[in-house]
Structure formats: C-alpha cells, structure tokens
Structure I
Amino acid sequence: MASKALTRRQAEDRVRDLRVEIESHEKKYYADNDPQISDAEFDRLVKELADLEARFPDLITPESPTQRVGEKPAEGFPTVRRRLPMMSIDNVYSVEELEEFDQRVRKLLPDQTIEYVAELKIDGLGISILYRDGRYVQAVTRGDGVQGDDVTANVKTIKSLPLVIPDRGEVEVRGEIYLPFESFQKINRERETREEPLFANPRNAASGSIRLLDPKEVAARKLDVFLYSLFIDGAETDSQWENLQKIKKLGFKTNPHSRLCRTLAEVVELWSEWTVQRDALDYDADGIVIKVNATAQRQALGVTSKAPRWAISFKFPARQATTRLNGITVQVGRTGALTPVAELEPVKLSGITISRATLHNEDEIKRKDIRIGDFVLIERSGDVIPKVVGPMKKRRTGREKTFVMPTKCPVCRSEAFRPEGEAVARCTNPSCPAKLRESLLHFAARRAMNIEGLGDALVDQLLAEGLVTALPDLYALRADDLVGLERMGPKSSKNLLDEIERSKTNDVARLIFALGIRHVGEKLAHTLAAHFSGIDALAAATIEELTAVEDVGPVVAESLVFFFHQPENQTLLRQLKEAGLNCAAKKETKSGARPLAGKTFVLTGTLERFSRDEAKAAVERLGGIVTDSVSGKTTYLVVGKDPGSKLAKARKLDVPIIDEGEFTKLLS
C-alpha cells in the first residue's frame, strides 16, 4: 500500500514496523558485520520511513533511524567527540533524481554559476584524522557523526598515510579507509580455511579490520585510504577542487578519478563511464559523490538535520546476472562441516566468470526453494563473493529436482551428523582426508603453530605420498622424506624441519587454537591457557569448571568436553606430548608473583597513564585477563575519561568499578 493512501493509524503501525526492521538491519550490518539485505533494499526501507515521517511529522522521535547519522560507536575503543560533525550523504539512483537535486541547488542559489566536483564513492569506512604541528595524533571513525571510536594505533599502520605533514596548524583530513580486492579475497580464503564467517564485502572487512585490538593484525590486512576533505584550524579552502589539490600537496593519497564538472551533463557522463569501468578498479566503488565546488555556496546551502544540501551520492546499479544451476555439490571443511555449493552455468559478471557460489546450508536452500535445474539470479552488489539471490520460478519447466542433503560424508562415506538446533551437518570421522588437509593447514597457520612453509601445495604432497596421516606425523618428518618432493631441495627441507622443531616451544595457547576445537578461537584459546595450568588440566576440566571461565558458555564448554573425551583426540594429545610439544601454561614470573591470576578486567574510556595496549600488557604480566565486554564474570571495570556504555552495564550487573588510580595501585 502506498504511503499516501495510509490513514494516520496505519502510518503509525507501519512506522513502528519499519523502525524495528531498519534497526535490526543496522545492527547486522554495522555491529555484526553480517548484512542480510542489499544496500539498495536498505535504502528503500529508510526512504519509506522518511516519507512517512514527512507526511506525519508528529510521528518523528529522537530515536528514529532517520534522526541520526551513521553507526553507533563500537565497544572496545575509547569514544572521542570530534570538533566538526561528519554528515552522511543522501542517495539517488537515477538521472531524474540527480536532476531534481540540481534543481534544488539552483533554486537556493538563484542566478549563480554552479560547478560540481564528482568523486568516486569508495565503499569503505569513514575516518577523520588529526594532525597537530605537522604530526599525526589521532584517528576517529565516523561513529554517529558527532563522536566515534578512537582507532589511532590501527590507522597508523596504513602505509600510504603520512605520519608527518608540512603544515604546523591543526589539520584534520577526512576520507574512506578501504580494503583492496586482493587483500579482501586473501582474508576470506583464510577465514574459510578456519571455518569462520566470511566477510560479505570489502566494506565489512575494512570495518572489522580497523576494530581489531592488535595493530599488528591490522597491518597484515593491508588497508588503504583515500582522503577527500580538509580543515586547517577548523576552516576549509575556497573550493572542494582546491581542497583536493591541497590534500595531495600535504602528502595524502586522493582518488585519481575525481573531476571538476561545469555542467550536470559532465557529472552524468562521469557516472556513465564508471558504471562500465568500475570492474577495472582494485577496490569497491558503489557510485559517485557530487559536491558543490565553491565553499561559500556550500555554506549558503547549509545542511538538513542529517545530510548536507550541497552533496548527493549517485549510486551505480546493482550487479546481477541470471544463469542455470546445473547441480549442487557438497564440500567438507576442517571441522567436518558439509557445505552445499551451487555449480553454475559459467556467466560473466562484473568482469569475472562465475561458475560456483556457496548455498550456506540445507535450511537456506529450502527457505529459498532452490532446485537443481533452476534459472537463478546471482548478485555482486558491492560483493566480491557472488551469492544466489533466489530461483526464477516462472522459468521452471517441471523437470527441476529438489536437492537432498546426503546422510554420508561425500569424501570418506562416514555418517554425517547434524546436532539438534544447528544448521550444519558434519562428518563424524576424525581421519576423514578432507578434514585432515584443512586441519593441517589450520595447525600450521601463522596464528596457530606458525610453521612457515607448510602451505597448500606441500600439504597436498605430504598427504598424497602418505607421509602424513595425522597431525603428529609432522614431527616425525625427516629430510629424506622431503627432498624428493616438488620444490623441496636440501635447503628448503632444512628450513621447514627447523620451523617444525621451533613450533614445539610455542605457547600452549597457540596449541589450543591449533587443535581446531569447535567454538574455540584465538582469543578464547589465550583465555583458557591463562586459566588452566596446561593441556592436561584443560582436558580434565568439567562443564562447571569451564563455564566459570570468562567467555565460556554452556555450548563452548560442551564442545571442549566432547573434544577431550574422544579416544582419537586423547591419542592425538598423547602423541603430540611424546613428540616434545609444550603442553604447559607459562610459568610464573621469577619472583613467583601472579597476584591477578583468575581476575578479569574490562577497560572503558581513555586512561591518562596507559595506552589500552599498555594496560592490557600490565594486567597479563601479573596473571590477569583483559576482555572486551562486561559480564557477570568480570572482576573489575576500569573507568577512564569519557567512558562508554560498559559503565552502565557494569552498574546493572554489580561489577566492581575502579578508577585509574585504584587500577594503578592494583598493578603495583
């Protein structure tokens, strides 16, 4: 029903439903990095809500999604209030809508010559970066427009960003942090190997990367940034085009495809060019941003409650194609997860030939009613990874076949088991060749046992030659076993054996993570290593003892108990210990002092004497643990300047709250 036909009562109900739906999608997109609908679908929901609120102004509330800008600051980083707000920009999707924007501008600036600057709209993470006396001092995410997350240490890792600039005033530059396609694909390949949820698109990956707590991890992801806005002591230059030239002169990276347009036709021409050429870029651009060039004119135009009147985003059309689903195969992951994959009639989409796409799980196939032989719509609207949107049911002939998930593993033919309440069936055979390959790669990964040189090609050879039939076999390899393999001469064989030998001395936390226990990620592995005296103590822990540990709930506890009670896994641990691997937790300091052992800290706000990393390191040296979120298991919440929402949650849960002075006394 069109909004104009609604009564006030109907509009009130629709507004309430839209707000719930929009807020749900905002959380999925910004907080969970798990978008459920396309940007265009989301924009349509917001536009419908805005239209209803325009018709019924008394329905507008301060909490409405239309009354705020961008995302809420994420937990885990101090919140910073910026000097000048970062506004969002409204979207248009057609030349007609763009012409309406131009007419509004000219109506507000009668008899004036209007120039526009058109810039590629980079689909990334908005950032403002501050320099004082020529030196980099702070980086803050867009957040809600007025305040955002302090991600200074992480942004500093972007190599294209200068740390010193030739200007002595207070300089603020704004831009978009993005992830090049090559880096994005590499990250998702690694996440797929670890059976972690894939990032839906480079924007989500950039957002997730910049919020990692370890700057070293951020640096490894090879983020980049384009800058497009400049304020010197709070003031802009005379025009946006001059702004861009000044930004370049200061040593910052700007997008090379920006253009000064003297007519609207030139803007449309640029949009048309990049609608076709965008696949040649090594980063994601989902439209162009059009800005009134003259600063004085922008100031005269002003802003609405949420967006400037002098700028608009002209989105590119979604990238979709239709092809036939020839079949559905099932691949087996490291933990035995059986994942259905669509085998497609090859089709060209966004410059790439698409022949396969994940179908996630059996329930997803049933929900979308996807059948073998269907014509399906596939999409890459900002996504590098194609997804099957759904079947084209009107094109069915009656010869399509319903997919039935196999009850046996397609690799080893062992029984597949789907636990109650879960969407994924798993192979139950611990020696399944498909699982062993992925287990070896995970075991050797940089964040696990860090065995450099043990990659896909070598693992395939070791398995093919029968040199490795289980994880402990790695530690029985000899030079004679390796030198006959492809690309494995005496030197490379020695290097690999040295890496394998060195891995025996790794911290036990790495070993816990490397074992590939379901639900146990890198962070939880470190938490468990800090809590228990070693692998034996962890293996002997009961459900009750495990759930007493921070971040361990009943599901994780049951997964740990199940893993350590399997006879084949008990054999695995015994063989790893016999091979000489370190299975004990770190010993106490020389003085024997671990006064914070068993205590869990959460930090909020900005501390004056410590950076966040320094505070975390100080706690861990004394045996304590620092986590990101407050729970009933938190021992202390340490409160600095401008604390976030964690303070209210701690009060609600009666968690002890201490200031920086009390925290310092505890450390000393």
Structure II
Amino acid sequence: MKKSWYRRVLVLFLAAGMIAAGISAIQRYKAEESYRTVEIAMPYDDLQSMARLAGKSVPEVMRVFRESGLTTVLFKEPGADELSNYGNFDVMTGQELLALSELGGKFPGDIINTSGNNEIIPNYTYFLTNKKDEALQLLEQLKVKTGKAKLYQDKDYYIISTNADYAALKSTGLGFPGEPLRESARCGLLAVVQLRNWQGVNQKSITGVFKPLKNIPNLSAVAFNDTSVPGYPNQIPCLAEEISSLGVPVTEIEFFAQRGLTKLAILLNKHLVRLHTVKVEEMPKYETADLESRLILAASERNIRILLIRPLTYYKTGDPLTENASFISNIKKDLEQKDLIIGKASSLPPIAVSIFGLLIMGLGVISGGLLLLERLAYQIKWQVLGIAAIIIYAALLAIAPDPARKLMAFAAVVIFPTLSLLTFVQNRRLSAWQSIIMLAITCMYSLIGALFTVGLLSDTAYILKMDSFMGVKAAVVLPLAIIGLFFLVYSGPPPSKTEQAKTTGNNFWSGLASLLDRPVLIKWAIAGAVLLAIFAIYVMRTGNEVVLPPSTLELKFRALLDNFLEVRPRTKEFLLGQPFLLVLFYTGYRGNVYLPLLLLGTIGQISIVNTFAHLHTPLLVSMLRFFNGLWSGIIIGLVLILLLNLAIRWYKAYEHCKDTG
C-alpha cells in the first residue's frame, strides 16, 4: 500500500511537470511563429564586381537584384587599401606623394605645392578626396583610432594625413563613406554594417566610431568583422549602450565565434539576429541547387534571419546578371514556400519561464528518475533520495537558475529514453501490428524527455544559440550504457517488482558477478569489437562539434530527403533506431543474442530526444522531423520483418530438404 501511494505521488508530480513544460513549449511555439521575416543580403564589394562584369553601374545592379528579392546590402568597414572602393579616395604614403610630385604629377603636385609650410613626411599616410563631408568623417575616425590626424584643404581638394603605419591601417576600419550607403537606400535596400576592431578601444573611441552610424539610412543590423568584438573584455557595456541607441540588433555570424558577442547580446536584452553565409573559397564546391538548399535550410531549420549570398561562380549562359537575379529569385520563392517572409529581419520576442514553473518541471524530472531507479530493481530509501534531490534542485535554482535548468534538462534526456525501453521491451513476441503500436507508445514515452528539455530551456538565449544544451555526448552514451548493462546482466528485461520480491538480496549485483565470471568466446569478442566500433562512430557523429563529418554522398542523400519530405528525418532514427526496435518487438528479447537489436533501437530513442535538444531548430521542424522518422522507420522495419520471415522460411525449407535427402 505504501509503495502504491509512493508511485501515485511520483506520477502526479510527473504529470504536473509535463503540464508546466507543455505551457512553456506553447509559449516558445508562439514566439517562433512571429519570428519569420528573413533578409536576403549581398556584400557591397560583390555588387561592385557584378556591376563591372555586367557593364552596368552599381545602382542599376542593386535595382535588378532588389526586384528579384534582395533586401539588404552588407557594408564591410574598409581599411586603408579598400577605402578607394567605397568612396572618392586616393590613399598613398608620403614617399609615394613625393615621388609623384617630383615626377611632375599634376593632381597631387599642385595640391602639395599650395600647402604652404605643410611638409610631406615620407612615412606618413595620406588620404585625398574632393568630398568635404567624407573627408571630415575620415578625419574623425582617424583621430579616435590612431590619435593623430590633420586635414589640409586646397580649393576643392582635401588631404588628411596621419602618422599611423600604412600596414596597420590596412586592418583598421576607417568608417563608412556616405555615398554608397545613400545609394543603397535610394534603391530601396536595407544596410548591415560590419565594423572592424581597432587598437586602444575605450569609451571615447567607441562613441566616436558609432556617432556617424546614427546617420546611416535604412540601417538594419550591426555586425563585427574580427574574432572579438571591439572593447572585449572591458568595454562591452559601453559598446552595448551605443548599439542600443541605434535601435538595431547585433548580428551573430554562424560558425564564426566572436569573443564577447554573447555578453554583448545579453546586455542588449538578446536583441540579436543570426547570419549565415558561404565562404568565398567554398563557393566553387557547390552547384546552384545545392547552394540554394543550404541557404533555405539555414533559414527554415536554424532560425537564421539574414542570408548573406554571394554571386555564383559558374554560369550556364553569358549573362551573369540575369543568372544571379534568378538565383536570388529562387531563394525568395523557396523561403516563401517555407512560410517565411522576405523583409527586414524580425527579432525574437522574449520568452519567460518563471522560477516556479522551472521548479515544477524539475519535480517531474526527479519523479521520472525515481521511477527509473525502481525499474532498475535497486533497493533504495526512496523518501530520502527524493527529498534530497528536491532540496538540492530548489537551492540550485534559487542560486543559479541557468545551471539548474541545464542540469535538469540533461537528466531528462538520459532518464526518459532509458525508462521507456526498460518499461516496454519484453521477452514475448508480438504481431507486426502490435509491434507498430508498441513502437509508437515507446516513442511517445521517450518524448516526455524532449518535452521537459524544451520546457526547461525555452529561452531566447538557447533559440539564438547564445547558450546551448549541456552534455550532448554524455546524454547519448549514458542511456546506451545503462540499458546495455542491465539487459546483459538479466539476459532479458529487468525483473518486475513482483518477481524481485520472490528473490532475496540484490539480484543485479549477483547477476553482474556471474556475468563477469563467464568465459568469452572468440565470436562474441569479435561481435563486441564490431559493436564498439559502431558505437565509437555514433559518438563521433553526435554533438555540437562533430569529429567525423558526413561524407559527400551522405550530404547528397540528405538533400534528396529534404526535397522529398520537406523536413528530413534523422538517419539514426529512420534507418537504424526505429526499424530495429520494431524488429525487436516482433521477435521479443529472448536472450542476449538480441542485444545488438536493442542497442540499435536505443540509438533511435536517444535521437528522438536529442532532436529537440537542438534548441535553435524551430519546434515545429523538430516535431515534423520526429514524425517523418517514425513513419519511415516503421516502413523500413516492416520490410526487415518481411525479409526475416522469408529467411526463416527458407532456412526451414533448407533444413527439411537436408533431413529428407
């Protein structure tokens, strides 16, 4: 009676936790539904190159691409050797100026000679322009970034001198010349500015750098060029204040880690958009269709809201402008087919989960853990362990909420797939239809872990990859180890409580001791080595940092599935986990010869929960991925069952013929 009451309390806590997690998941889903506007951007340098290639002006190319779907131009802050590409500047050293003057060069010579006693210094750097506003802006940028700069004027020409080394100025951002930005705005395009870092960043220089940015028309977002944001680590609050005054988000470039960016985004109340692009050197590796597929997947499955595209490298016709316009148009159409909107990138609204909600969800996970320990036939004082776990979690939640929720999400990912398989894998055979029903029930039970993971980590920081799920590899190893060990010891499912009550002592430890004393046959040693190799590949292919990347053939297979199913199921589920678990339900676990089937089936259940631990993937996409993995896995599993029955019939017929001669 006491045990029955205890289990009812655990089930009650589990149900309450699931309700709280469900509410949190619904909030996340609603937030993601309003976060669907994507920018299609192209670097200004590439637009210039396309204009030269097509024999047109940059504004003409901008208008053609805007009509095709381009929304944004990315302006990378130019260094000294790039400034002439952005504005009406000539850049040279004092030595070069003197040489030109001595050769009788009219343009620099006339200016220099009328500069009075302003002497040309060979190791200085000189910038020449006929635009007063751009000269004044460059002067201020040089002052805040190098400390010293002077402006000389002669009639309609302006010369800015600085004692900064020319080589250093190549990697120092010198501001954004105004005319290209105004040109872009007149063509109806947004602007993303990408700032360079500089030496000696302080509050005054940050203010000076951001002052002209407030006058940029149609500014959409601010990005950074280098491996750390300006002012990292001490001046980030000042940087956040300046970006906040612009009223635009900061940009995270996918697969390009930048120190200080996460802290900056948090100070900006997580006002961040994610940008995806293909590196210039990678462009020749892709066919146009594959390139389009990569960009669409980034937007639809990873919450990327700025797609930075580059001009194609291969052309089927002699008209690169038309082909690139068609490329942009196809991307726009594909995005719209995914129910995404083309325009100024939307910001993800805040998602709040109360401490009380996190506590209730934690109670649900702890209850699941206690049910798992019972299922594993441990003789424990459940009251002590349960109360201790609740106290520790509540204290940790009060002191450090983020580590507490991460820890509980990790526990959920381990507990529920393990509990699911220990509960539903039996030693009796089922029919094909019964096996399908049992597989579906097992998957639903494992999904409880996914529900808790989504609920506990429903936060903008996780969706935008400012933070991530903790312990990915451990979460795939532990369920396999627990299930494999217990089925190996018991040579089948662990005994029920009724069966355990008929025995004395702890039969797990006695079974483990007996197992360790058994001799190992060579064939089983070889089989174990093969399983370990498969397991090692599985672990290397899992996690945020994949050690063993997929092959080219696998990538093409994935692209085919994406095109056919819209949302590709995970290979671990529909080719391995679900089919082999279905076969195991059909055959029943009748001895450890079936252990490989069980372990392969376990991989599928772990993968289900792991799918939802990819928190930057929209919740609806993860649900479709799970559904596609389930039904396609069932079909493959039924084919395996058919082949198994045919093989058994063939073997029996062979044995009959052998016996009868």
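Comparison across structures I, II (criterion: relative contact order in percent (Cα under 8 Å, 6 or more apart)) gives the highest value for II.
When mean projected area of the Cα convex hull in nm², for residues 262-405 alone is computed for each of I, II, the one that comes out at 13.2 is I.
One of I, II was used to compute Rg and Dmax of the Cα atoms in Å, for residues 134-325 alone, and the answer was 18.9, 57. Which one was it? Label of the source structure: II. Assuming 24.3, 84 is Rg and Dmax of the Cα atoms in Å, for residues 246-613 alone as calculated from a single structure, say which of I, II it is. Derived from the structure labelled II.
Computing helix-only ellipticity at 222 nm (-39500 (n - 2.57) for each DSSP H run of 4 or more, over all residues; to 500) across structures I, II gives -19500 for structure II. The value 211 for volume of the Cα convex hull per residue in Å³ was derived from one model only; which of I, II is it? Checking each candidate, the match is II.
Quick note: the coordinates plus some simple rules give every number you see, no bench work behind them. Treat the numbers as computed from the prediction; the structure is a model and nothing was measured.
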